[in-house]
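So, here's a batch of structures to check.
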Structure 1
């Protein structure tokens, strides 16, 4: 056993199948008393305490009794430059961008300012139990550089890219398409695949890119096939109408991206509220992913995402949860799960606590084609995980007077109460690459 070995004891929850398609008994793995053995940032062994105790009887064990341990959470869509303008009042999407977002993003021309916010943002992710995130930056190359530098210091798995914008924004946020192409290309060569960092080609959305820029984005994707594409799609009715005016030759919003080669297995589309059946089917066929952003969809009044349609058996789509700060109002994926539950209730549907946690762990990892690296407690995966306190606040303790769960039914009730009532206060500890953070 290596001197770098760490052994964690506690109650563990993760997933072996998708609970939208399999029964909870077949998809949820709950080990009420387990050991997680970590070595060199990866999972060396995982199982019940009873089965592993003899092998590690002479080892020091870190015990989290009465706590629940899950894989690190994954945020599929979040804007780090909008961290400081969270909770900006009174507008819907396009007006909100003009009034609040664009002026805030202008500040990121200053690399030191960008570093200050990036550092705060990443620490807040960890404080909320988020260990992997797909992050938007700004048009300024330095805003990308400092985010990757700070993420690398923390050993976090971050997917990010320079935002591409050539029109329909203030002059101070407009970039030349060819210049942005060259800057992005250099970033890909420097950062993509460096340790735990990955790159995403990031048109903000169709209305802020001229066709030449989207063509260059497609050219980059064709050259660097394993990078991601990350953008917005069909969030707001007004946005959809404007896109149709700008791209009259496209049959719908998704088709804009299809025409430029930006729809594939590593494409992540945020929101996808205003989509018809054809678009859902084409996303499924392409193997693309949707970032479900319930908190921002409610805050900006954008609409109710049809999760049941996205997770249909006929045309299944990979889906993960996203905070979408600063349209979203919290970096807590617990709060995001809570709002996802409410959005489903408004549509007369249900979302179980296990389905919600799946969308923030293994489901999100599959959406990113990273299920071989993160999202569950399989041996050799990266050792990112969160220790949860189900009694973190007085009301949570009143609701969950006994923290320990003996079976799935008890766990479902207790974890659901935490999902609805919890936030960053419920995070007892966050581990990244086997190391305790904070």
Structure 2
């Protein structure tokens, strides 16, 4: 059944910025639900990312971003927070009297029509959503999925990987707090992973999470996150003193994590304490939805990961290169410390994802890097990603590099151009080095990391 918004059945939608991860997922889902889907994107030219072909294969038609994709038959023009008010598609919609709705309103309408699991938190949403979907799928629950990053298992089937339509009423989605829209969702299960300063202050995020939980039928939170302490939920997961608890019987390996619960060993083929918690979070939901512990254990061991989430890229002669979407202090801390466990020397490349976020998180980034960088590590701060528009560009990666150089003995470098990173890395190589590339929003970062894994020797 197609969702409706304000009494309008959304059987013909136009997505502005359709190639973005969040928009493309909903567009694919709607197309598979027999909606007529069109869209536009500023990246829809000859250098468009491969996701365009995958989206078009579902029946979506991609137009230039000039208003030509919007017609009088369009039931709604769907936008994200990133779309500016003077966009030509919005102008065309206003002229034709077509409603303009936020992507979160459409996702909320979809979620209301399903038995929805909504995953929230300032870190780990994409990974846990993907892991829940994978386990439920292997447990024959036939779930659907709308998420922000492509599952490798779905991409191997020729799909974009961030959306899927199953046969059951179960739907797994990410509930995003960055723009405050998660309060629009009324899920069957609300999952809270963690809470830290990211796009908003912690106190503001806590208020959003509290509203989100109160609108759910059943809620589960991380009992070990002190910033979630004041939020009351139906169930909890954690290392101890929780409804779903592992106690001391866990292992953090160099390539995997595992724990014992219900007398069953459950593992995930990805390292890091954060992935141990991701696995436990996914377990709590899947167990609640009727999967047996034995089924969960069998499924989690075959999880193939998602795009740009501790994506280990290996070459025959070169170093290990890890590609990750990490962009806020807690995400960076998690992946960088995990990479440090793999090698005595890490060359970390971080591209800040915007001038506003850099300004907002400057002191937090400074404190985090100062705490965890070792004398043997190298941090390369690429120029801030510039998405255009009217941003205040009076801050730079060089400002953070200068401040860090006064507080750490690690090598800190802020090149003028990202292309200069190659020469810097080649001059800092050693036999046991691990290279970690981090950053968000910039769609070329994955290709950049893959280039490093092929080109460095």
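Any read-out appearing in this document is the output of simple, stated calculations on the displayed coordinates, not a laboratory observation. Small disclaimer: the values here were computed from a predicted structure and weren't measured. Cβ atoms are built from the backbone, for glycine too; each structure is taken alone.
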For which of 1, 2 does log10 I(q)/I(0) by the Debye sum over Cα atoms at q = 0.12, 0.15 Å⁻¹, for residues 42-257 alone, calculated from the coordinates, equal -0.69, -0.98?
1
When you work out relative contact order in percent (Cα under 8 Å, 6 or more apart) for each of the structures 1, 2, which one comes out largest?
1
Please compute distance in nm of label points 7 Å out along Cα→Cβ at positions 298 and 330 for structures 1, 2 and give me the label with the greatest value.
2
Test item: FRET efficiency 1/(1 + (r/R0)^6) of positions 122 and 354 (r between Cβ atoms, R0 = 25 Å, to 0.05) calculated as 0.95, pick one of 1, 2
2
Note: mean count of other Cβ atoms within 10 Å over residues 18-25 at 24.6, derived from one of structures 1, 2, originates from structure 2
Match the computed value 4.6 of distance in nm of label points 7 Å out along Cα→Cβ at positions 10 and 402 to one of the structures 1, 2, and report its label.
2
Please state which of the structures 1, 2 yields 20.9 when mean count of other Cβ atoms within 10 Å over residues 306-313 is computed from it.
2
Looking at structures 1, 2, which one was Kirkwood radius over Cα pairs in Å calculated from, given that it came out as 22.8?
2
